[in-house]
Structure I
Amino acid sequence: MEIKYDLIVIGAGPGGYVAALSAARQGMKVAVVEKQTVGGTCLGRGCIPTKTLLHTAELYKEAKEGEEIGLLTSGLSVDMGKLNQYKNQVVDTLSGGIEASFKKVKIALFRGEASILQLDQTDPDSGEKYQQVCVGEESLIGRKLLIATGSEPVHLPLPGMDLDGVWDSTDLLDNDQPIDSLVIIGGGVIGMEFASLYASLGTKVTVIEALDRILATLDKEFGQNLKMILKKQSVEIHTSAKLQSIEEGSEDGKRVLICHYLEKEKPQLSSGEKVLVAVGRRAYTDRLFDDKLEVRPQTERGKVLVDERFETSVPGVYAIGDVIPGIQLAHVASAQGENAVAAMLGKEPPIRMDVVPSCVYTSPEIASVGMTADEAKEKGIETETLKFVMGANGKSVLTRQERSFLRILVEKETGRILGAHMMCARATDMIGEFSSAIVNGLTADRMGEAIRPHPTFNEAVAEALRTFKE
C-alpha cells in the first residue's frame, strides 16, 4: 500500500488550513479535505461575514447621526441585497487567497465530506503506520491525520424551533432582506454582536438571556456598559430569562414569531419577525467515523479528547479547534494547529496557549487578555489596577465613542503586566500589545518606555501606564 501523504487534514478552517500550510512549509506532503468554503466556519459563516456586516452597519449608524458633525445625508438606506453580495465577495477573496497559498506549497485539496476508514494500521510491506480517509471515490493514505472539523450551532429541543424564520447564525448571515424586528435567544458573544449589528440597521431588537447578565464569560463591567449603550438604541435585554417555546402569531396583520419565556420565574413573551437562536456551538463529528471503524479516538460529550501535544488516544491522529474541549476561537485553533504540527515533527511548540485574547465586535469593541483582578486574588497575587477613561482620549472624543475605558492589571510588587481589559474603539486591534507584554513578562515601566503616536486610540495605553505607583 502506497502511503502518499505525510499528513491528511480534515477541515480547512483557521485551525486546519494554518496547520496544513505550516506542515507543507516544513517539508511535509499534505492533503486537505473540505466540504464547504476553504477557510471554514470563521471565514465562510462566522467571523468574517459578521464583521463585514458590522462594518457597514457602523458606517450607516454614524451617517444617520452625522448632522451634529456636519455630515448631512438624505434618503440614506441600506440595500441588504448588495450588502450580502459584498459580504460574499469578501469571503470569496479571502478563501481564494488560501487556495492560492495551498497551490504555492503543493497542498492537495479534496472537495467533499471525509469519512475515516482506518486508523493506526500497519502496512505489511513497509511496516509503517498509516491512516485512511475516504472522500467520495478517493481514498487517501497518510502517516498522520489531523481532525479539524470545527463546530456547528446548538439547536434547542423546544417547541417551535422548526418554524420558518427561527434561524441560527448561518441562516441570518445569508439573509438579504430587511428585518423589522428580531428576537435573539442568547446574550453571549454571537448574540450581542448580532444585536449591535441589527440595532445599528434600525431593527427592533430583543435579547433573551438565561443567565443573570449578558456576556457572562467576560468582565462584568463589559456587559453592564454594553447593556446601557444598546438600551439607548431601543434594544430590550431580558436576563434570567429562559425560553419555553416559540409559536406563530399575528401583529398588525403581519406574521410574527412569539417567544414564550420565564423571566425571574414569571411568564413573559416577546415577538419578532425573525428569531435568532445563538446559545452556543457543538463539536462537529457527524458521519466523520465510518461505521466499521474499529479503532477510534476517545471522546467526551461529543468532543475529541487530546493530550498537551494535541494527539488523540490513537497514535498519529491529532485534533484541534472547536472539535476538542476548550476555548472556541479561531485564533486559538490556528495556534493549536501550529503546535500540533510541531509535535508531529518532534519540535517544541512555537506558541504559548495560556495567554488567549478574547474579542467582541460590538460598538464599542470589547477585548481582554490575561488575568482579571478576581483571578489574581484567588491566586494570592497582590495587584494594582490602572484605569483610563477614554473620555480624555482625543480620537475617542472626536469619533464620539460612548462609555469607553481600558484597565490594566499589574502585579503590585514587580510591576509585571498580568492582564488587560478594554471597551473602546479599536480594542480588538490594541489587545495584541498586551498579549505580547504578558508572554514576554514586561512590566508597566518597560511598556511605558515606548512612544505611541498622537492622536490615536492606542495612546490611552501610555496614559494608563503612567498612573502605575503614582
Structure II
Amino acid sequence: MDRKKATDEERARAYAPTKKPDVINKQKLDVRYHVEDYDVSDRPRRFLEAFAVILRHSNYRFALEHFIRMSAKCARCAVQCQVYQASGDFRDIPCYRSELLLKIYRQHFTVGGMLKGRLLGKGFLTDEMIEEMADSFWNCTACRRCTMECPAGIDHALLTHLGRYILSEIGIAPRALVVSVREQLEGKSGNTSAIPIPALLDTLEFLEDDMREAKGVEIKFPIDVEGCDFVFFPAVSDFLMEADTLMGIAAVFAATGDSWTTGTGYFDGINYGLFYSDRMLERIVKKLHAEAERLKGKNILIGECGHASRSAKYFVPTYCGGKDALPVINIMEYTYRILNKGRLKLDQNIITETVAYHDPCNIARQGWIIDQPREILKSFCKNYVEMEPHGENNICCGGGGGTVSIDEIRPYRTTVAGKVKAEQIRASGCKYLVAPCANCKKQLRELVEDQKIDCEVVGLHDLIYKAIIFDKK
C-alpha cells in the first residue's frame, strides 16, 4: 500500500500544474481587461452570438473546420514557445490555448457537438471559461513561432487572434488598445498618440533645426506634398520618442533626392486592429490608404514598425481594391534598394561598437524582411554579430501581439514573456541592439533595463543617421 501510495503521489506531482512565477499571480489580481459600459451579464450567450456573426461574415469557419480535424494536443509547439519555456505552466502551451476556442467551436457550431451537448447536458460555455480565455489569449505574444513546429499546420496565433476578436466584440479587451483605437478612429487628433497637427509640425521643425546644426545640410520633412513617390506613415509614437529614427529616414531621402511626404490628414501607421479586432483593422487600413490617395502618392511607405508594415502590406490589397491598391513597402526595403544602387554613402569608421540585429516577428516570420537590414548594417558596421536563432525562427521581443501597449503587465513582459530574449541579447554581447519596430523598441528597452543588460536599443536608421555621408555637390 505504501508503495502504491508513493507511486500515486509521484504521478500526481508529475501531472500537477507548475506554479507560475509570482509576477503572473500578482498580475491576475492587478490587471483587468477593458469592459464597455453596457450590461456585462450573460457573457456566454453574448460570446456565442458574436462568434456566430463572425463566422457568418468571414472565412474563419474554413480554418476552424480544418483545425478541429487535426490533433491540437501533441504539445510539440511547446519547444518553440518562449512563454512556456519561462513559465513552465502547461496552460501556456500554444495548443492548449488553441483548444480553449476549438472545443467551443466543436460544442456549439458543429452538428455532432450540439447533439452531444443536448444529450449529455454538459460541456457548455461558462463565465469561468471566458475568464480563462481572456487571461490566456493575452499571455500570448502572437509571434507565430509555434506554427513552425506544428506537424498538423495549425495556426495557433490565428486562433489567438480570433479569440481576442470575439472577446472584444463583447467588451473584453485591454483598455490601452481600446482607448488608442478609439482616439485614432473617432478622436479629435485622429491618431493613437493623440498628437495634434500643430504639435506635429512643431516637432518636425525642431528636428529640421537639429539636423541643420548637426549635419550642416538642409534636411526637410515635406508636408502635404501631392504627387510624391512615397507617402510616409511611421508609427505615430516615433514623433514623440524616436527622433533619431525619423532624422535618419529624412537624411536618407535628402541624400537621394527622391520625393516623399507626410500628410496632415492622417499620419499614423499604427494598426492595433491587427492585434484584436478585424473590424478595427479594416477601418484603419482604409483610413491610411485614403490619405495616400488624397495626396496622389505612388507608394505607401511604412516606417520602422513591424505590425504597421504587416497590416498595410497584407491588408491594403484586401480592403482597398486588390491589385488596384497602392503598393506598400517598408523603409528598410527602400534604403536597401538605394544602397545597392550606390546612391547612399555610409562612413565605415563611425560605428565601432558591437552591433546585433533583432528580427521583428511581423516582418520576419513569413520571410519578408530578413536579409535587407543585415546587408545594410554589414556595409558600415565593423563589428556585426548575429543572435541565434534569427530570421524566420527569431525569438520574439516578448511584447508582441499588442501586449507591449499594456503598461500594467510590464513585469510579466520583462520577466516571463521576454526572459528567453533577454538571455539571447546578453549572450550576443552587443552594445547596439538594432530593432526596426516601434513596439519592439519599447519592449526591448524595458527588457534590458529590468534585466540589467548593458546595451542600447536603437533603430536601423538611428545608426544610418550617425554614419551617413552627404555629397557636397
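Read-outs throughout are calculated quantities, based only on the coordinates presented, and are distinct from any laboratory measurement. Every value quoted in this text rests on a predicted model; they were computed, and no experiment measured them. Cβ atoms are built from the backbone, for glycine too; each structure is taken alone.
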For this session: State the single structure among I, II that was used to calculate helix-only ellipticity at 222 nm (-39500 (n - 2.57) for each DSSP H run of 4 or more, over all residues; to 500), giving -15500.
Result: II
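I have 14.4 for mean count of other Cβ atoms within 10 Å over residues 153-160, calculated from one of the structures I, II. Which structure is it?
Details: I: 14.4; II: 21.6.
Label of the source structure: I.
For mean count of other Cβ atoms within 10 Å over residues 289-296, the calculated result is 18.2, so let me know which of I, II that is.
II
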For this session: Name the one structure among I, II that P(r) over Cα pairs in 20 Å bins from 0, in percent of 22, 50, 27, 2 was derived from.
Result: I
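Quick check for you: by distance in nm of label points 7 Å out along Cα→Cβ at positions 113 and 409, which of I, II is greatest?
Numbers: I: 4.4; II: 2.4.
Across I, II, distance in nm of label points 7 Å out along Cα→Cβ at positions 113 and 409 peaks for I.
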Seminar exercise, completed: For Cα Rg over 2.2 N^0.38 Å, for residues 89-264 alone, structure among I, II ranking highest is II
